[in-house]
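Enquirer: Each structure below is given as structure tokens.
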Structure I
Amino acid sequence: MEALLIKARGAAKRGETDRARAFYREALNRFPRNVRVRAALDALDATNADPAPEQMDAMVSAYRSGHMEEAARQGARLASEFPQSFTVHNLQGAALLALGVFPAAEAAFRRAIEADPDAAASRNNLAITLRRQNRFAEAEEIYHDVIARQPGYADARFNLANLLDAQERWEEAEAGFAKTVALDPAYTEAHYNLGNLLAKRGAREQAIAAYRQALALKPDHALAWNNMGGELLLLDRLDEALGAYAQALAADPVNTQAMINRGKALVLKGDLPEAIAAFRKAWALDPADRSALLQALFEEAHICDWSHRAQFTLTDGPSAAAVQPFAALPFLDDPAHQYRRSLACAGVKFGPPPQTMPVPAPSADGRIRIGYFSADFHDHATMYLMSGLFREHDRSRFDIRFYSYGPRRDADASRQALRSHADAFIEIGHLTDAQVVDLARADGLDIAIDLKGYTRGTRTALFGQRLAPVQVSYMGYPGTIGHPCMDYFIADSISLPPGGEAWFTEKIVRLAHSYQANDERRAIIPDTRGRAGWSLPERGFVFCCFNHTYKICPDVFTIWMRLLDRVEGSVLWLLRSNRWAEDNLRREAEARGVDPARLVFSAGVPHGEHLGRLALADLFLDTFAVGAHTTASDALWSGLPVLTIAGRQFAARVAASLVHAVGLPELAVPDRDAYEATALALAQDPRSLRDLRRRLSANRLTAPLFRTADHTRRIETAFGEMHRRRLAGLSPDHFEVQ
């Protein structure tokens, strides 16, 4: 007994209360009637008593009023007087945690746990403190211990879920938040965080439901309104999204992200001036947010408002990474610049790499399984070009599957035709990202092809989870994705000359002649309205450009106006995009001394009719940093010559590739001086222009550009080589197809 008492006193002196108590209890087990042992144990337990309420008042008052330094000071004083008081240590730890003094807070919580080993709150607080010190594994262990002790303790489950979320263990985190709200349905932040994770994996309807639960509990939760608006926007429920953003801004008038998102919704509604105002207001409130400025400038480009164009130099930096790099294309012809933008965007858009990679078994029939992914399987520019390739695919060698995540337009004739060119047409718009990945892998795809890239409506991030062992970027985005998930980019030697590989993370496959697919069966409906029917002069020279208005820059417009000034009776025929662009371009023409009436705008018409009316023009003038792509092949197929500059970045070289492939390489000139001089020469020399058009007419059906079957064989050769390399265990590499 004496030995046990000596050990107990020594442990108590060292502050090892639990150990001292164990020695005393062992002594009592042996000598249950010993008064001296009982008194020693009672004395030890007495030291556990909390201070009297009046002694705690100063500390509690300081803590409640937010004076954490005073609360911590009072806690230190009381802890020395009541070293075994759970209440003192726990409250002192909370004050120190609020002050960010993590090691001291950790020590306080550990003393509180020693005073009361069953106190779940102190263990929970200790785990929070450890997480703040980036000691994730220790924090997680403690959370699990708390939950094991008290399975119904919602706070611990919520904090554990947050910890898992911070480590990008999203599936476990989602389950944790779901359990939290099951235990405590009034837990607002758990509903909100659950919504965020559901949104992250593409479960949009479920995410919206979770946000609504959070808002039912806290109607002024600005972040929940904003994030719910984002999911509604992705579902094309624009009015509901705008309503959600209005609620977010009512709750938090300086919420710049809600302003930006409201701007995005307004763009889709077609109210571009209001969208620009929203973006610029966000930037004014937070000048460090370059994403708002870039989006404002991009929409200003759509309405041809060039008054702030010089501000583009301010849009570089990490904060602009969330904006797809497509928005930067029209401002600068620099592949290195676009490469950096894509890398930054990919770092934001793509999640962590998958833990497993698809390794499909060989197909039963020996065919290579190809999956095309797009939102544009309908009456769309990309499909005008690719419909012939899909039709000509050798289905004895290739199993062709379309995965559509765009709007369901089952009555669309183009969509119906596409269905007949595939082994399967699969609607995936309603599926979450994880479900799409599972589906693609279950289908055993050998090659997955992204037809969207960084363009509106994209789900390119799906490719970050590996839909197939070989993944290819083709036709959709004129530049690199900037992420290692994409193995190949299909180009040609004109659109991407040797050395251009430096600005792509993908390996480059160069096809002979032109990378661009085309359909030699596109119907041209002869025009019946004549020039007068389109408000064009019967005899004057008609320059035209049917590129989107955002591609028109001040420099090219200045050249166009000089041409109108020097070619008497000439007009410039443009696409009617929006009324603001028309007003601004007319004003810009007048500022350059040209009668605004010499700009003729025409609305879009069905594709075949558009091809027919193009024959009324004399010369198609391309834009610069982002040139004509589909619009160039439309013009050439219609017999209209296209004058372009072979720029630097891929987006500025597509038309150069097309005119080479149709046998008119002289129409791809090296610089702006040559561009203006060539345009003027053709406008002033009818014989040269007639000769050019005769050559184009003769080449249309013989030159490589519109030889659809030949192009399809080259594409299939490329796919076969990609597949062969994969089966041989070889990494993707650059190669050419003749």
Structure II
Amino acid sequence: MKNYLLEIGTEELPPKAVEISLNYFSQKLPEIFKNFFEYDTPENIEIFGSPRRIGFLIKNLKEREPSQEKIIVGPPAKVAIDEDGNFTKAALAFASKNNIPVEQLQVIENEKGRYIGAKILIEGKKLEDFIREEIPPLVLSIPFPKTMKWNSSGVRFSRPVRWIVSLLDRDVVEINIGSVKADRYTHLHRFMTEPAGRGEKKEIPEAMQYKEITKLGFVIADFNERKESIKTQLEGFARTLDAQPVIDEELLNEVTNLTEFPIGILGEFSPEYLILPKEVIITVCKVHQRYFNFERDGQLLPRFLAFSNNSVPDRNVVKNGYERVLKARLEDALFFYEEDLKHKLDEFYPKLRDVQFHQKLGSLLDKVERNERIALLLSEHFKDINVEDMVRACRLSKCDILTEMVKEFDELQGIMGMHYALKQGEKEEVAKAIYEHYLPKTADDNLPQTTIGTVLALADKLDTVISFLSIREKPKAAADPYGIRRSAIGIVRLLVEKGIDIDLKEILDSISEEARKSRILKFADIEDNWKVLFDESIIPEILEFITGRFVSYMKDKGYDTDIINAVVSTNSYNLYRNYLKIRTVQQLKKNPQFTDIMTVFKRVGRIIPEGFEGEFSEDFLKEKEERELFEQFQRIKDVYSNEVEKKDYEKALKELLKLKPYIDRFFDNVMVMVEDKRLRENRLSLMRMINRMFKKIADFTKISV
């Protein structure tokens, strides 16, 4: 078995470029080398990435990929074989073109007819040849957001390539990238080995020795190993402080990709800065300095941990430098904080008119006013909500955007609004809602805890989706600059995880009706003339978009695609109820008779012709089995409908299961598609009534068994 090592040495890569490379190699390598693996195991591939190098080690490779038999099809047999059974010029030309001996030609039959062809053996490529062909285009296809040219080759990469290691066991496999030729020499840590600035040039005798040699040269090439080193140091320093580290996953990944040999340096700042909200200090440390913080019992400590990529004789020199820079940043933040507190939040409200939300959607003030109208419509579905407080929170919700602190740190949007509101005597629920109306910001972010925060979050995200889809701004596969997809996912999570029993279509219809009545919820065009763009014509597109995010959300939760589609296809837009239905039908799968149950239920739906319209009359029930089925249907339908209305889908399904033996007997003994038109339509109408009842939960015809 063979082992292949590739290392691309570069000038310092941005952390994002390292992350992109790691993800790209993880995705592509298993597919590219699949024909060469001796056996399938996750340990086949190790991927490396640090500021100065990206690459991988692929193990357990065969020297050659398996040969494959391939059928080459030529001209039709009637053209290639004459009346005497001899090959014609067409057949001979085909054989010559493909280097096939005439004696290997044969008649091949496929769905299109009889043809002349041949079975040929395509010899598998040698591993070394495969590497030469596939590795350079693989490396150059890494999807960096920005690339550069650095020499006359014209090749583009995230940063200039300085060396390449390409080893198949002990042998160099020659590849070129941007006129840089591969050999067996790497460069160790830039500052901790000599010469400083370049790092020691070190030979890699054999591919499997790479990690050991680089680690001895103060390079931890493996991302996860470096990340674990950083976490271990954070936790160790936290124990000495009797505290807990504030570990931000995004910051942790960034610092991991900024260092090759991370060395933690503990620093401190003046306790006087603890007057600032802790989110401000954490953000200053993260955004400007890439420092980690510590807290004890929820209170921030005036300590931080920075990570250096270099070991120096006197760490105090580095520590003092870190502290000086942080002091200046915190001094700025304190100044912003004190200046902002000189102004009431609501003083900024009319000034939102001067901040453009979008040229076709008016100002930020227009956005807030739309949010308020939608929130008022939503509030009718929430008991015990203080509408006056909700309106107050909505009007203050975007005001902190104009504060000095948020201008400097836009990550603190909403957080500073909450703190300033509390400082200025606003009610606690109003203040919390200012922060919570942005939640959830990501697919796994926290949800609002207050009722007002929940309603405003839903209103804000609904307006975003409605507004941008109305002006035909849709997110693209790789880009969502206005956060439309993120807002739709937020809507799904709020409705499902907060258990909000609201039909989206009804809400959108209400918003559309509101848009007709007032300028609010109308959108400005470029010339600032107002016109209604949101009306009922866009509602199906909005519902489809949000439903698409709901389907993805449920798949991510592990529910079966066919069950999700069976519920969604009933055109119910109450996402919370749809979630409960999917969960209940998924539970039904544990029933040993699930396949039989689904087969019977699907039979009811499938026998009804598309577009069938007919009338049912009890007078036309001729057979005992159809009368019994109808009587049982009459007995359960009200109970079933009540359970569905109460959202107790488990009990509702139990009522449905009572129909199964009657449906079985019906299909075993009653011919539905009889010649008598009236009788046939009556039986189909009975099936349609039962199927409509089924569809209050799901379209069972779409469930695979």
Structure III
Amino acid sequence: MGWTSCIIWFLYVSMSECWRLPDQEPPMHGGVQSPQYPQPYPPNQNKQWDLSVPEGYQLRLTFTHLDIEASEGCHYDALTVFYDDKILAKFCGHENSADGIHPGNQPILSPGNRLTLVFQSDDSNPERHQNVGFSAQYQAIDIDECSAPEPADGSGPLCSQICLNTLGSYLCSCHHGFELRSDQRTCVLSCSGGIFDESEGHLFSPGYPNPPPHAVSCQYIISVESGFTVSLNFTDNFHIESVDTEQGPNCLYHWLQVTVPNKEPMKLCGGKSPGLIITNSNTVLLDYHTDNDGLSRGWSLDYSTHRVQCPFPGKVGRGRVTPVLTEYLYRDYISVRCDPGYKLMTNGQEIESFSTMCQSNGQWHIPLPECHIIDCGEPKPLLNGGVTFLSGFQNQYRSIVQYHCNEPFYSLLGGTNVSFTCEADRKWRSNNDIVVSPTCLPVCGQPINHISAYQRIIGGSEAPNHTIPWQVLLSVDGHRAGGMVIADRWIMTAAHVLQENGNTVPNEVLRVYMGLTNVNTLRQSPVYTASIHVHPEYNNPNNVNFNNDIALIKLREPITFRASVMPVCLPEKGATYVTGMMGLVSGFGLTESNNNRILTNKLKYVQLPVVEQETCRASITSAKKKRNSVPSLTSNMFCAGVPEGGKDSCQGDSGGPFTLTDDGRVWAAGIVSWGVDCGQQGTYGVYTRVTQYLDWINKTMQDN
């Protein structure tokens, strides 16, 4: 039948002899029962079961129930178990019957992977066919082929050397120095040792401890991971044929040659074991050679590996190497930490941390660093002060510096000198853990020279240098006025000198001069204004209301105080004006010369007493009767002068200081404001009472 007709035939019927299905593997387990079980079996039965499991397994049959008509020798009804043509057992009866043979709980184990069951029953039954027959289970059991006795046919063991039982089968293997032949059962001498790359192992010559049956030429390679070295430890039982000479055994015909890279090969022979050989290499080549003559029983060795050792790292000055070990081996790490106050340096560069590893070549992968002393850098400069080194070198760790202010013009905040030490965190710290540098505060109201005798401004004497260093000359659009220094960027003066027709003058028309007592010299170096702040409640468009006659000028750049320029102190809270207390008025205003009043080019001064407020008010009331334009006296003003006249401030002195002295400290009590006439009998100069404006002064300076 051709393929085409076969396919067509297959389409018309459900079976075709043309298709060959693959053989199915027998099941691993199953069950078998007598006909009609668990009902009584019928008469005249002759039924056969062929049971099998896969090759390499035995078949185990276990009865769960057996009840067959009992008879002597199971002559009538019986279940017979065959292995091929051999009867293994014949059963009938039940568990408690007197006749028959019952398997009980003992299973039947077949010699191979198959069994045949045959069940027979005749046509008569004394028990009226009430026997239910049998039920049994079978399963595959692995055969341990390696423990089976050798075959009686003399073919020898399954495996000539090593037998390994497997599930359903077995495998043969050979001892070291032998290899399996193509029959997969017998072993033949071989020296293809291959490469041994485990960290430890055992090697021996072919046939050891017996001589090989013929000449051998074997090679074994031990090659382990880089960073490890191999040690060979030969057992005492060592025998390789040698020729004895006076120099010792000569390895002419039989030898074991040990070869290590970059070293001369070493030939071993004789009857004495080499013992332990440390190769200091991760690769060792062993060549074993014998000929067909002579006798060598061979050798055996254990090899082991050890990590490569690196040299002791040594010490680092001002540092510590950790961990401290008795030896340092491949893949060990060490780190270096510097002592407090020192930094890690390598190749001239600072590094945050350092560690190095022992490499496979026995060297550290990077050399140790150095520890250099740290420095804190230059101490922060102190404005209007300086720094002095007390100990140490180049701002290094534990150096000590001390700040000082430029005396007598500045003093340290807190009043005590503070020392700073360069600490391990590279910061300058004081003994009370201050990190920021101190502050120099201006010294106020303490000139380096003092006026020995007071004169009047009207016709008075010139002020010596450095006696009134807070005095300021203002030029307001060409007009002269006075003022006083109260802080490094602030001038205090009278409001009326900075206003024209009720409007504050622009910054551009205002020039500030300070530091000298001669007007001509002063005008060579003006100081420029950043802003002008007139008291918000000053209102005097017609020059008849001088209440709140106070203003502040902020300078563009701060002043560095010195002998010729120093601030006057502001009054303390609650400062009082005691009648008769002598104060000092100064300025570059009008002075008398040959009964003429002219502007002076030299700073003049006069000593004046504070006048009782009612006395002042009475003099102003009297003046009002003679002149309508005389301003009024308020509680924000006070008077100073003498009733006989001749001592007073005058035009050009406006805005200048009236100062009082308390415990050697000069403070600004008043600002030259107005007067009826200059130095006339019965009249007094009127001054802005500064104590009334402390809150406004401080707030203005803080806010601006």
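What follows draws every value from the coordinates through simple rules; no lab data is involved. Remember, it's a predicted structure, so these values are computed and weren't measured experimentally. Cβ atoms are built from the backbone, for glycine too; each structure is taken alone.
Enquirer: Which structure, out of I, II, III, was helix-only ellipticity at 222 nm (-39500 (n - 2.57) for each DSSP H run of 4 or more, over all residues; to 500) derived from, given a value of -1500?
Expert: III
Enquirer: Please state which of the structures I, II, III yields 1.5 when distance in nm of label points 7 Å out along Cα→Cβ at positions 378 and 610 is computed from it.
Expert: Derived from the structure labelled I.
Enquirer: From I, II, III, which structure was distance in nm of label points 7 Å out along Cα→Cβ at positions 82 and 538 = 14.2 calculated on?
Expert: The read-out comes from structure III.
Enquirer: When distance in nm of label points 7 Å out along Cα→Cβ at positions 146 and 306 is calculated for each of the structures I, II, III, which structure yields the highest value?
Expert: I
Enquirer: The value 62.5, 181 for Rg and Dmax of the Cα atoms in Å was derived from one model only; which of I, II, III is it?
Expert: III
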